[in-house]
Structures are given as structure tokens and as C-alpha cells.
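Every number in this text was worked out from the coordinates using simple rules, so none of it is lab data. The model shown is predicted, which means the values in this text are computed figures rather than measured ones. Cβ atoms are built from the backbone, for glycine too; each structure is taken alone.
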Structure I
Amino acid sequence: MSQASFLADQIRRAFDGEAWHGDSALEILADVDAKTAAARPIPGAHSIWELVLHIAAWDDAVTRRTHGTAFMPTDEQNFPAVNDTSESAWQVAVERLKQTHSQLVNTVANFPDARLREQVPGKEPAYYTFHYMFAGVVQHETYHAGQIALLKKAARRS
């Protein structure tokens, strides 16, 4: 297995399942409805919905960077506002997350190992290589999955 394929598999596992650490992001989100996703059980914290949009934004950002674009999400792209809290809007958000994640996994799986040590366009410091960024995606997805799990528990207690 190539190093890029290994990284793609780790990214997939953190998101889709079969993760060493426990439930993946999608496993945690499986029974979350729009009401729970929009809830704010912890004052000052992001909602599950906002975190889902944030994860999708960063999966897209990494995909863009991998294709050579020096992309940095704006504040509005990083944590987009949730204006429609209907069940159908929630399903659209989850589907967008799944699509951006699938594109990212495919992009990383097909990334040449020979380029993994190249610096990501527009990123400093020098250690910010594609390998570093791809490993960071695993950390990012796992971190936010943990937040979502805690928010889900708190919302259901409210």
C-alpha cells in the first residue's frame, strides 16, 4: 500500500468507520436530527450543524490545496451560518459533508507518494507538507467527532 493510500484510508476511517479510536464522525451523526444538530446545549460553543459545515469546508479546502490552489477559507466559509434548520436542510448539509469527504479521500488516495514531502502551496512554515496536511485531516475529523458526540449527549439531556 502506498503512503498516500494509507493516509486516505486513515482519513476515511476517522470519518466513515472502522476507526481504532471508536465511533467515526458519520457513526456519531447517524441518529442526529435537525433539532439536535441545531441545538446549542453549551453556551458559546458551535452547534453540531456548524461543526458539520466546518468539517466539509476544510475537507474542500484540503482538496483544493492538493490540486495546487493556495486556498484559505474565509470566516464565513470556515463556520457558515445556519439559516434554515429544517430536516431537509440538515439532510442536505450531511450529504454535502459526505460528498466533500469522498472527494478528499479519492484525491488523497491518488496523490503521488513522491509529492508527499512537498510544501503545500501558500502555507508556512516549511514543515507544512502534503503529508503533514493529510495526517492533520485525520486529527481534525477525530477532534470534531468528539465534540459532536459531547454536543449530542448534552442536547439530548436538555
Structure II
Amino acid sequence: MTAAFEPHDHHHCVAETLAGAETVMAARGLRLTPVRRRTLEILLERHGAMGAYEVLDRLAEDGFGHQPPVAYRALDFLVEHGLAHRIQRLNAFTACTHPGTAHHAAFLICEGCNSVAEVPAEPLRAALEQSAGSLGFTVSRVSIEALGRCAACREGAAG
């Protein structure tokens, strides 16, 4: 089970991911500007996906402006550098739980609480590439998103 769907020390989770992001950016000679860092912190506040306008509202509350490019630039930077992922199904963004690690991710999206868990997708990606290759097709990008219910939401529905 992934941390998104189980009780855990979320402050430790956030601190660890932020530290990893800072390390990755420093190693690449890039900076987490104040707006980029705050955007990542906002995404890390919960294990879920947030729309760009929701992020923008939070940035505006913190004095970073209220023009859409403020949020979109920060989100695009985080996605481009592997610190966040775009969840196509939700047209939203979530923080990457493995910053700086080359990986393929799949996303488990709870229809009850909207939590999002990132899980390794290398085996799925390999199977897809093999099937595509047998048809003479080359895969350039994959987005794997599964909808369902986490244990807490299933238990709540049963109670």
C-alpha cells in the first residue's frame, strides 16, 4: 500500500520530498524559486491532485500574484523537471513522490476521496512497448491512470 492511502507522518513525507527536490535542482544547476517552491509545497500538502486554478488561488493568498501564468509556469517547470506529474484524467497536477529518479509512474485515483497514489509502472510500460513494437509502433509517451476506491473509502461505503 502506498502512503497516500494509509496513515503516515505526512510532515516527514513533505520534508523528505522537498529535500529531494532541492537536491535534484542543485545537482542540475537549477533553482526552486520562491513561487516554484511554494507551488511544490502546495501540491505536497495532500496526496491528491490539484487543478492549476486551485494552485493559483493558493499562490495568490501567499502574495505571488493572481494571473494564471504564475501558476502555469511554476507547474510546467515542476513537471518538466520531474518534481510533479500531470494527471490527464483530472486535468490536474500532483507532486512526484520520487523526485530526481528516472521512472515511469502509474496513478491510482480514488473516486471517493480524490487521493492520488503514484506507483511504479515499469512492468506496465514494458508490456505496452512490447505490444506496440509487435505492431511496428513506437511509444513516445504513456499516461496510466486507474480509477477506483481506496480501503478507507470502501470501508466507509460498507459501514
Structure III
Amino acid sequence: MKISGRAWVFGDDIDTDQIFPGAYLTLTDVEEMGKHAMEGVPGREDFAKKVAKGDIIVAGKNFGCGSSREQAPIAIKGSGVSVVVAKSFARIFYRNAVNIGLPIIECKDIDKINEGDLLEIDLSTGNIENKTKGISLSGTPVTSLEFEIMSAGGLIPYLKQKESIQ
């Protein structure tokens, strides 16, 4: 599965409170949650107003650190972001992203991606093509099970698919 989109570059240690501020924790509608994605990141308060469907978040190390709120990856998905690429993810964010069907890829060479670069990502191989710069980067692909879960739209849809097969 290949995903293409424009890069939005963020730094290290973007925590779940910045991704989805606590003031909005009562929201349950995914689209409404998406309107507040990344609102707590200084200088990016208007991210959700500017991001286009299919765009890609590129971040440094420890993306999604902080509290275990599942709303953080849900808000990112609700904003229209198609995939998050980061040097590393906080483990609980990583799990939550897989469980809600938000594609994620780890890549150590994110410094070769600039804001606005057009990227094409192959989720099954982890290959990242920076179409703007004409370079290829190697990301770490998710496991086959994680890929199946994300492709199904998350853990619950995946389990429902498995249940209907049996």
C-alpha cells in the first residue's frame, strides 16, 4: 500500500498533550477531534486548518510521549493525515496508532525531509520516496500483523474481519 502526501515537519518529544490538548478530551466525533490536532504544538496552533487530506506528519524522536491518551492518534487521523513518519515513537502511542488504524513508519533519516516535500511511502516495505528531492529513504516497516490491523482500519475492524471469516 502506497501513500502520497505533503510533509509537515515537527521536532522531537511532541507529546500527546500537544497533539490533542486536554481541553478537548470530551469530544468523541473523530472529525471534530481532528480540528484540534497538533493545536498544542507552539507555532502550529493552526495546523488542523491548513493540513490537507492525505498529508504526512514527519517528526523527530519520541513522538507521542506523555500520557497514554488514545485520542492523540485519533485526532491525527481525524485531521486527514494519512501517515506519521518519525525517528521514534513512544511505545504507547505506537500501539494506539496501530489499534486505531493510523499508519506509522519509523525512519532515522527524517532530517532529509523538509516542510512541504512531496513524499510517497510504501507501508509494506517502509520505503520513503522524497519526490521533491529525488531521494529514497529506508524506514522500518511495521510487522505483517500491524500492517493487517492498520489496513483493516484498526484493531476492532480487524477482529470483526477475522470473526466473519470463521
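Using percent of Cα pairs over 29 Å apart, single out the structure from I, II, III with the greatest value.
The structure with the largest value is II.
Starting from the value -8000: which structure in I, II, III was helix-only ellipticity at 222 nm (-39500 (n - 2.57) for each DSSP H run of 4 or more, over all residues; to 500) calculated from?
Checking each candidate, the match is III.
A value of 4.1 was derived for distance in nm of label points 7 Å out along Cα→Cβ at positions 11 and 139; which structure in I, II, III was it taken from?
Traced to structure II.
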